[in-house]
Structure I
Amino acid sequence: MNKAEWLAEGAALGARANKSAWEIGRWLVRGEGLFLDEKPTSKRALRAYYAVRRQKWEALVREAATATNLAESSLRKYAQVVRRGVKVEGLSFAHHIEVMRVHYFEKMGLGEKRRFDSNAATAILMLAKDSNWTVAQTRAEVSRRFPTPNIAQDALDKIKRILNAVSDDQKQALIEALETEFAAMKAAPSQPELFDDNGNLLPF
């Protein structure tokens with residue numbers, strides 16, 4: 001299949017997006033395999049590969065968004081659900097989106113790496129099906145089992161500690177640098193990190 005044929009298929013799927021979320025996700029994941037370069041084996045080649053892989057992936061998603069007339073964020077969600085491989089028949093696609101942040105921690109060296117927990121996600125979806133839960137009820141169960149850490153407060157506390165440890169001149173320079181960085185972040189569209197430490201493509 002060439003790129004034009006793949007995009008035409010996406011346009012057809014996008015026309016009935018409310019009924020084809022699974023198909024769209026599979027379509028995008030298949031497109032990654034078709035039109036993104038294969039991962040090389042040598043370490044030197046890997047550096048060059050990852051240097052351009054993100055740009056190529058972002059370009060592919062933009063093309064997919066144009067073809068399907070869907071938001072890039074929606075396409076990322078569709079592909080994320082498909083790539084993680086958890087599916088319980090009888091539940092909506094929205095139910096499956098809610099369990100995408102179910103995780104466990106894997107020890108890596110001196111630290112830990114958060115990993116998607118497919119077993120726990122499946123268990124929650126099965127419970128949702130058996131209990132006839134709504135999407136909101138499924139979300140509540142995920143939040144109960146896997147509460148979101150207060151990242152904003154943790155980050156703010158860390159910034160305060162740093163500011164209190166430096167001189168007044170350094171403090172002012174740091175505040176100005178933070179203001180510049182925040183302004184740039186607001187002006188640019190947010191993009192996900194695409195690869196984990198092992199070079200595997202991460203969910204959107």
Structure II
Amino acid sequence: MEKIRICFATNNQHKLEEVRAILPQDIELLSLKDIGCLEELPENQQTIEGNALEKAAFVYQKFGIDCFADDTGLEVDSLSGAPGVDTAHYAGPERDAQKNMAHLLRNLEGAGNRTACFRTVFCLFWQGEAYSFEGRVDGKIAMEESGTGGFGYDPVFIPDGYTSTFADMGAEEKNRFSHRAEACRKLAGFLSKTG
């Protein structure tokens with residue numbers, strides 16, 4: 001059977017590794033670098049879904065390759081859903097995970113309610129049609145950072161049913177149920193039916 005070649009519209013190595021570990025072996029996953037896309041992708045929308053769609057559409061229209069893009073948001077209930085669509089640059093435009101976490105923990109000082117969720121949306125452009133797949137994990141924000149694994153806000157996010165953060169878990173354990181893993185499994189299911 002011929003391999004499905006598809007571009008994941010990212011150059012984030014952590015994301016590429018996570019997704020490669022979940023997708024079936026008959027899918028050849030290409031990065032932006034692999035297809036010669038070296039520019040910053042647009043993210044001008046007001047929703048996670050909108051950003052994923054905008055990035056995927058940009059790559060599909062410019063390079064003519066089946067592709068998908070993701071956007072992830074951390075939504076904290078006592079902060080009215082923030083950082084949300086601004087998750088990657090919550091503390092400023094430079095996308096600094098350490099500063100973002102510090103900013104989040106400062107904003108939650110004294111907060112009784114620390115419930116939150118991670119949402120990931122994958123938008124796929126497949127043979128000219130757009131499809132969306134969402135994953136979600138509910139949990140809470142820890143009082144302080146813990147763990148060295150993962151990336152982004154993983155050291156401060158404790159998923160429901162666990163006492164440790166995403167960063168305390170190994171990649172294999174996290175990939176069993178993370179928001180990105182759930183969205184990715186939905187995407188993989190679609191591709192295995194249509195590919």
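The numbers here are math on the coordinates, done by the rules we state, and not lab data. Note that the structure is predicted; figures quoted are calculated from it, not measured. Cβ atoms are built from the backbone, for glycine too; each structure is taken alone.
Computing mean count of other Cβ atoms within 10 Å over residues 84-91 for each of I, II, which one ends up highest? Comparing I, II, the top value of mean count of other Cβ atoms within 10 Å over residues 84-91 belongs to II. Taking 16.6 as the value of Kirkwood radius over Cα pairs in Å, for residues 76-179 alone derived from one of the structures shown (I, II), identify that structure. Matching structure: I. Figure out for me which of the structures I, II the number -9500 belongs to, where helix-only ellipticity at 222 nm (-39500 (n - 2.57) for each DSSP H run of 4 or more, over all residues; to 500) was derived from the coordinates. For helix-only ellipticity at 222 nm (-39500 (n - 2.57) for each DSSP H run of 4 or more, over all residues; to 500), the value -9500 is produced by structure II.
When percent of Cα pairs over 20 Å apart is calculated for each of structures I, II, structure I comes out greatest.
Each of structures I, II was scored by FRET efficiency 1/(1 + (r/R0)^6) of positions 52 and 92 (r between Cβ atoms, R0 = 41 Å, to 0.05); the highest score is held by II.
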